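Heads up, there are several structures right after this.
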Structure 1
Amino acid sequence: MSAVVDIKDLHVTFATDGDPVTAVDGVSLQVQPGEVLAIVGESGSGKTVTAKTILRLLPETATVDGAVILAGNDVVTLGATEMRRVRGRDVAMVFQEPSAALNPVYTVGWQIAEGLRAHGAVSKKDARRRAIEVLDRVGIPDAEIRVDQYPHQFSGGQKQRIVIAMALVLGPKVIVADEPTTALDVTVQAEILDLLRRVRDEFGSSIVLITHNMGVVADLADRVAVMYQGKLVEQASALELFARPQHPYTRALLAAVPRLQAHTNEPDGGPAAATSAGAPAVAAVVAAQDLEVVYPGRFGRSGFRAVNRVSLQIAPGEVVGLVGESGSGKTTIGRAIAGLTPATGGSLQVLGHEMVGFREREFRPLRARLGFVFQDPATSFNPLLTIGDCVAEPLVVHGRFPDVNAARDRVHELLDAVHLPTQYAGRYPHELSGGQRQRASLARALALDPELLIADEPTSALDVSVQARVLEVFAELQGRLGFATLFISHDLAVVAMVADRVGVLHRGELVEEGTSEQVLGAPTHPYTQRLLASVPVPDPVVQKERRLALAELEG
């Protein structure tokens, strides 16, 4: 069979204020009918640019050479009018962030029907009927009612299904899926992967999957293309690539993937040894007893209980992982510990201070003993300040140094500790990569030598190799400085690498807690079992078995 997409010697160059930047350098690829081709690589490797060339969604600064044959047409040479006919009918795109792809002021049914209207005369009644059909096929319950609802009335996973429905409504030959599961919990991610698998089998569409999650690749892809610095360095079937990777970069990429293997303490050290029989009791850094956090209701409505009777302790020098789906209450607990969200019931002792009913004036001196690593460093840094100024800010605020200049040596010491060149102190946040910004965020959180660090999803948006480097830096600093850590994440494999103990949250309740070996190795609660079974592993053979086991667990 002839390929539905045939990319021949593709070169893409972007004009900049300086020298031109080559994003794609001589890539040749084919996508066969009904095939899932995964294009993998780190940020900046050219995978998204290559895929977006199929729809010609590149900015005007891009210069494209080569050929991209789609349904018998070279999209590189098509005019704007012809290209509009191609988009939707021959190729459609599922964007990475569904909240940004959906218009908040129109109903989802209107937005699905928009594609139908753009490609031909269709009555309002027929458009609505087809929108309901496609919503039902992608698994939106009560589609005939929800077709008239707005994007904010759907969960993250449902919004991703709606974006897939928009791509499917015209029956395209190829769907380009750009990181379709990056921001999703593992259970929702498993549902979306099942949906994409059904799209291939029932609709007959080929899928070009852009991702940096090798577990997702192992779960879904038939063939894998590996890109590095704009070049295609390896291409093979998924089974062959995972079993026998040839290129050094592919081997390094696979080696960086975190595995579901419980973290263990050294036999002669760490908090586990400190609490052994006969050892003196050590006061906990954090001690929560029947903790409750209730957000007040509005307009006469009852409040929302985000955290319900949670009891949890963190010992000095201990790393406690907190896992669960979005909305489970894990970030709320982290913010309550840091005094950013008020605890409304039970007891929460942080560094010996009661947080239920606390006063900011009394807690302020203790803030110097806390560090917080936010999920998105790009928004937690002031874009008008240099990295050096951002890292120095807590030192100046808490009176350790009179001004930023006086703190320069300490800032350089902190940047060196997180393996960033000291000259980066003069750069602005937008001049650093995602991994570099996250390491700078870690340096800022450790500036005051805190006794307790709260890390909220610190690696969720990073490539696997960058994530591995950030986790190595974290583990090295935690081992050397001995600060206690609450590590919040929905990535169980990451938590398995760093945590001594793990707590599992579900709808605001702590359903399971224990050592990493207990919780991740032999979970007892059905929710924990389902959570672990939903994690894709970077091995197509093993992942197929896990997928079947998950289906039995849910069935």
Structure 2
Amino acid sequence: MQDLSNIQPYHTTLPHVTKDNWRQLAAEKREKRDKLIPAEWTLPASLVEQAGKDVTGVAQQSGILSQKELEITEIDEVQDLAERIAKKTYTAEEVTVAFSKRAAIAQQLTNCLTEIFFEDALKRARELDAILAETGQTVGPLHGVPVSLKDQFDIAGTELTQGYGAYLGRISKRDSALVALLRDAGAVFHCRTNIPQTLMIGDTFNHVFGRTANPHQRDLIPGGSSGGEGALIAMKGSIIGVGTDIGGSVRIPSAMSGLHTLRPTTRRVPYGHATNSMLGQESILSVAGPMARSLNSCTYFLRAVLNQNPGNYDATSLPFAFNEAAYARPPTEGKLAFGVMRTDHLVTPTPPIRRALETAIERVKKAGHEVIEFDVADFTSYRDLANKFYAADGGEDIRRVVSAIDEPVIDGVLVNEATATENVFALWQLNRAKEAMQQAFLDKWLATAKETSTGRPIDGLLVPPAPITACLPGNNRHVGYTSFFNLLDLPAVVFPVTKVDPSVDVLDYKPISDEDKTFVDDYDPKLTAGVPAAVQLVGMRWRDEELLSLGEVVANLCDSKNWKQ
């Protein structure tokens, strides 16, 4: 039996990576990545120069994709694509080529990729086509579907740096649990996507690969830490991707990139054997979740994952199948009731975010459903509590990684010994405080049964996903509207509703604090004109399937897939 009495460091910097050469090695890594894009998929310099700020339409202008390939990559629904492959309308090879071309275009315009697996993806796609031709059966529900991965999900035999110069040259010895599961479900992996160094910041920048731009406005960021996924999927270089979320890292990039996502309850989607920061920190767990161009695609993904029995791939995952009865319930209830949380009383949502929320409320009410106020003024201590968990080691985990080569910690990441929790007993008391807050919030939720006309507690809670839309680098400073629900461990979906309109989204409030004033000072609707404004819908713990169904109801009422129009 393996000796578990002395767990070794997660990764030791390889001897050839030193404080003197790591920057050169990082440059060579970028050059190697870029050479994996075929010459015939390279955008003309003139087209790049003329592309402008919004580059989401460049693929159609590039001449790189055939009409059929454009048709394939314009499909938003994973289920639709999977069914067309199963019916042999498209081959897996055709689909893989199409999305690989579009991913290559996305990389050239937004710097969203870390690893490129186009050749391996084509090889696997051809294998899947042969299996379908010989047996008449698909391998699984994702047969031939290209799936992109955040740069945390290990694929055996490939390099994974997780945005650290200190991890250069690190080759994964095994597939992460989710990769193994998705492979068994028929998925094809064509690329991995960019992240911030440490993962613990709402931007997407590191010293190895640089910064990712928001494809709707390239002066702005796509958020983080799953910002590479956000940019890639918004550019239609992937139909669905996997991100992770410990404080908003699938929800904020989805909101800033015009995507749909699910932050599931912990232990539902397998996370085992993936590369991560702060391993062993279990007070607020990071979770893996899908990012896509529709909530239906997120539902299809979750169904595919849960019905493969995640518990057989990951010792920490729950072994429960997708709950079809829970998913089917909301549409049968008739009238639904929603709470609305307009502010966290720390940072005020900016005009486009408030307008998106009001639009969702209006559409829900117009459809005959009910919306009641759900104020969280009694829960403002959530931020201090969450931050104590995030910084409980005083930055020791990060410091141990970067110190090997004197790699600078990126701006905005807190590495401060003074934040360390005093001792184990003190950490236990923080965990008790978290559990008390979870119980208090549950009590408040259940008490809404006395306020709704349905006689039931609210079915879901409408919330801003962030106080701001896409922003300039360094300006995504408040993740409270998402981290609140990481602390409570509640599932949440995000979907786009509208876009910033400078003629309508005029600043009309006074800041409630000095911190709030910084967001007022940053606010510029002309800079953010046309970028998405999204809404978050929160559900009850473990009831992810029910939340997805509710989310589809509200997203459809808001016509979320057509937010740009």
Structure 3
Amino acid sequence: MSTVVNIERLGVSFATDAGAVKAVDDVSLKVERGEVLAIVGESGSGKTVTAKTILGLLPETATASGAVILSNKAGTAESDVVALSKKQLRAVRGTDVAMVFQEPSSALNPVYTVGWQIIEGLRAHTSISAKDARAKAIEILGRVGIPDPEHRVDHYPHQFSGGQKQRIVIAMALVLDPGLIVADEPTTALDVTVQAEILDLLRRCRDEFGMGIVLITHNMGVVADLADRVAVMYQGKVVEEADAKTLFASPKADYTKALLAAVPYVGTGTASAIERAAKRPADWVEQAPVVEASGLEIVYPGRFGRPGFRAVGGVDFVIRPGEVLGLVGESGSGKTTIGRAIAGLTKVTGGSLRVLGHEMNGVREREFRPLRSRIGFVFQDPASSFNPLLTIAECVAEPLVIHGRASNPAAARKRVDELLEAVQLPKAYGDRYPHELSGGQRQRASLARALALEPELLIADEPTSALDVSVQARVLELFAELQREFGFASLFISHDLAVVDILADRIAVLYRGSLVEEGTGAEVLGAPSDPYTQRLLASLPVPDPVAQAERREELRRLREAV
């Protein structure tokens, strides 16, 4: 084995109006060929800044010190990335080191075919002919698992699913056969089944292409599944570094212990679900349901003579007052469609869906409008659901103003301050703008806005999927606390079974628009009967390298049995 990158005493600071901010402080790491080094830590710990330094992708406001010694794949040449000019950096990017970005939708250009974007890298660094470049693009798409690559090479990014787009981004990184790949949160926005496939692909990249991988992630299950060594970062420093088995078995640093303790496990929610059930009144089961679906069907109309798409078909479920129903399934299973239908944002085309006593099949907006104040909605990405031109206080006050509970945001400020305190945000944060808050703080503000009108029903659509584990744990605790305090019923949509297990009284599993299994956490997650639920459970990585290796084998057997 030979070293592909050697980071020596790296320091990175950013110039701001308030003075220099140190993002990375005296970091030393190295990666060997054929090795996966995972860099973990919460948001703001310096993980991504360290990774971007390897490719020389720091902005003009950044100042770097120390050295980042990068070797080519043949091991015949070395270069210090920190000291390279822009022209020299262009020569090593793609050929010696390549990056897999966190969000494939923003990394791919929507106006060019995926084949053109893969070929662009080839033609920028080699003198390959157009015919050979196209053949190479088709070959690499096939190797990363894109079906029918001869035809899909001419498709545009919007014609691929999220998991396929991530495969294409990995193909773009692999096409020049670099010695090192930097993967920045490559599975964050993916559901567990697709995540398992991407991790298998990265493992194959390491073994078949013989390259080193720097994996940036906050998901400790992903680390246990893929990493050989782990470096834990906190406030710009490496607080602990060890091989994966040692770190998970006996972490030394207090921060590492806290990080591992924050990881949700399947099975931890059973006790709290039993406790919640015991506190309910005896006549609770006879109470009128908040939501009741019977044979629910939702079909999106086709266009240009094409048949409609059946997103949800024949689904039955009930949400009673004060109950949390967890809705799980992979992307495209119909989870968000059901959530939007309950909120009156998507039309019900068949069956029955009663929300707060009103039938949604054929409902008119005029009839449903008075109900909207009784339903709260927590969106997946608070950054895009907040108006960037409004302060947090103005955003939280918006429902109060729209529904006539306050004449303007200033008049609602007292209530807004109470809501911010309820979600554990200082009321002074109301004067800040959304971009001035961290991801976890924005999600808390999103919760405050959803609770502004004291709703009877709260729909939470993937509210923790983009948060790191420590922040996610705090948001989940807060959600459970608020649910106990306000007593609202909730539909909690997620693809993370462990998260749903912590919060939900019952869990419903969706697959291709159909409900395949429903029951308590102990029933659905403890003894799943449906093969899809079994595959979903086996796909969820656990923060234990030994146990995760066994789960990987179990998942392989389940896939082969299909």
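Quick note: the coordinates plus some simple rules give every number you see, no bench work behind them. Being a predicted model, the structure only gives us computed values, none of them experimental. Cβ atoms are built from the backbone, for glycine too; each structure is taken alone.
One of 1, 2, 3 was used to compute log10 I(q)/I(0) by the Debye sum over Cα atoms at q = 0.15 Å⁻¹, for residues 8-79 alone, and the result was -0.50. Which label is that? Don't jump to the answer; show the numbers that get you there.
Details: 1: -0.50; 2: -0.77; 3: -0.55.
It was calculated from structure 1.
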Out of 1, 2, 3, which structure matches 3.2 when distance in nm of label points 7 Å out along Cα→Cβ at positions 288 and 456 is calculated?
2
